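Pasting the structures in now, so scroll down.
Read-outs: derived from the displayed coordinates by stated rules, not from any lab. Keep in mind that what you see is a predicted model, and the values were worked out from it rather than measured. Cβ atoms are built from the backbone, for glycine too; each structure is taken alone.
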Structure 1
Amino acid sequence: MKFSASIAMAPPEHYIPVAREAEKLGYHAIVLPDSIFFSEEVSKPYPYTQDGSRMWDGETPWIEPIVGAAAMAAATESIFFYTSVVKLPVRHPVLVAKQVASLAALSNNRFGFGCGLGWLPEEFKWCGTEFETRGKRMNECLEILRLIWGGGMVEYHGEHYDFGKIQMSPVPSEPIPIYIGGHTKPGLRRAAKYGDGWSSAMLKSKDLLDLVGQIEAFRTEYGRSHLPMEYQAVVTDVWDAEGFKRLEDAGVTDIITVPWLMYGTPMVGGDLQGRIDGLNRFADTVIAKMQ
């Protein structure tokens, strides 16, 4: 079992010291979320709270995740970084391919690309893309990323993206893992068909394992069950080593945690020492018992 610390909504000045401390303590990764802007107008509810409200406001800091990962990678040596998750179809996949490949080169392949559809129509509308076609466009985006990262002169002619022969350099010296988010049937199928892993949002353990089982069934359907698959989980009802061991036995590979939240330091705001103390306490009481 791997344990990764989410930096979601932390003050920007905490990013580097948290990454250094997590690396020292043996955490697998720092996980970076994605939010482009806070819109006053919201035409759909946030899907991961009971009442559809957002857990943040316009003053909550969200560092662009590729930039944040690059800064932390430059200040560390071995810890991994991944996004959970970048709203991929809001962005143009050729530009994303360039950003992620550059980060892989500069970090010595210490980056995994977690991506999902995005839930907010205003992000799509005001960034000049279509919300309604995001599923089909995401599938094409994933094909384009793999194609470009494979190196050489490539071209793509799809329904939503079309470009002639291009070559990007540098391309990754090792394959960049792609982790796909989403709890709906299409999202689970997408993870099974295209992903090296699946990244969950907040779930109870029973619901989490149900979705893992569905993905495995889809992977069998697509003839991909022989390939490795990572399952990254944000679980809301397991807090101790014994519970995490049960999830590991059921196929979960990586727990995304906010360790300081369990010991009184909030996700939004809070002091740096509280985050450092939370990392240490979780490492002592949970991670050490799993080794």
Structure 2
Amino acid sequence: MLVACGASRKEPSITTNDWSQIERVVAEVSQSGTIGVSLIGPEGGVWSHWGERKFKAASTAKIGVMVEIYRQIDAGQRALADLYQLEDSDRGEGSGVLRHLRTGIELSLADLLYLMMSISDNVATNILIRMAGMDAINRTMADLGMSNSNLSRFMVGRPARADETENLATPNDYAGAMAKILSHEAASADSCVAMVELLSKQQNHRRLSRYLPRSESIRWGSKTGTSAGTVNDVGYITGPNGRLVIAVYTENYVDVHTAEQVIGQVARAAMLDSGVAGPSFTS
């Protein structure tokens, strides 16, 4: 389990890194909103601030959907070439493009996974949730150690109403799950490689990768999440000196642009403290 340190001071820290820059940045950005951060450094050192606090998962919940689908592929229940025909009843609100496309269009399972992870398509996600089964997804999340996170409802492009259960996430749970994907523990090695590749196709470059160095030796991937008052990103950054796993959840910043910049600042400080990338970064 990751432990809290830094500004929240809930538990003693376990770390092999000097996290002084991330502590300073998180303290600063906490003045204008609520932020939860969980880090796993190249040598296994961890740092978290409100790592066990429950935040709205928004579309980061799609990580669990992806893992369960790949586990079903491993079990021979599905194949990436399987076809699905879009129906009128699939259409819904929120992010993505499928809700605008014609009824009857054929999509492979690989297409649906790409759309869910790269552009956070809600229609693709809901199709995949129905395929996988919500109970199965939650069992997989529990198996990944995500004991304080859940998938309770479909993606509808808004926070839960009073009569609905919200999809919740803790930074520690999602950092831990990301680490298991990267270490090939979440599913078969081939499926984990495929999941990392999907994460690398993330099209939003304004959050974790905002200040990444321009270098062919740097790789990254993530799954974003956005809803009213909530801006999140969970992913990895690899560089010449190893790998950083990072989960950032935010609430109540003045707008999405501010929260995205905050996530970028946190990721930049974490890169420098963990040593995965050097001090030269883009502005």
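Quick one: log10 I(q)/I(0) by the Debye sum over Cα atoms at q = 0.10, 0.12, 0.16 Å⁻¹ came out at -0.48, -0.70, -1.24 when computed from one of 1, 2, so which one is it?
2
Give the label, chosen from 1, 2, of the structure having the highest value of relative contact order in percent (Cα under 8 Å, 6 or more apart).
If we compare relative contact order in percent (Cα under 8 Å, 6 or more apart) over 1, 2, the biggest value is for 2.
If distance in nm of label points 7 Å out along Cα→Cβ at positions 52 and 228 is computed to be 3.1, which of 1, 2 is the source?
It was calculated from structure 2.
To which of 1, 2 does the computed value 16.2 (mean count of other Cβ atoms within 10 Å over residues 172-179) belong?
Answer by label: 1.
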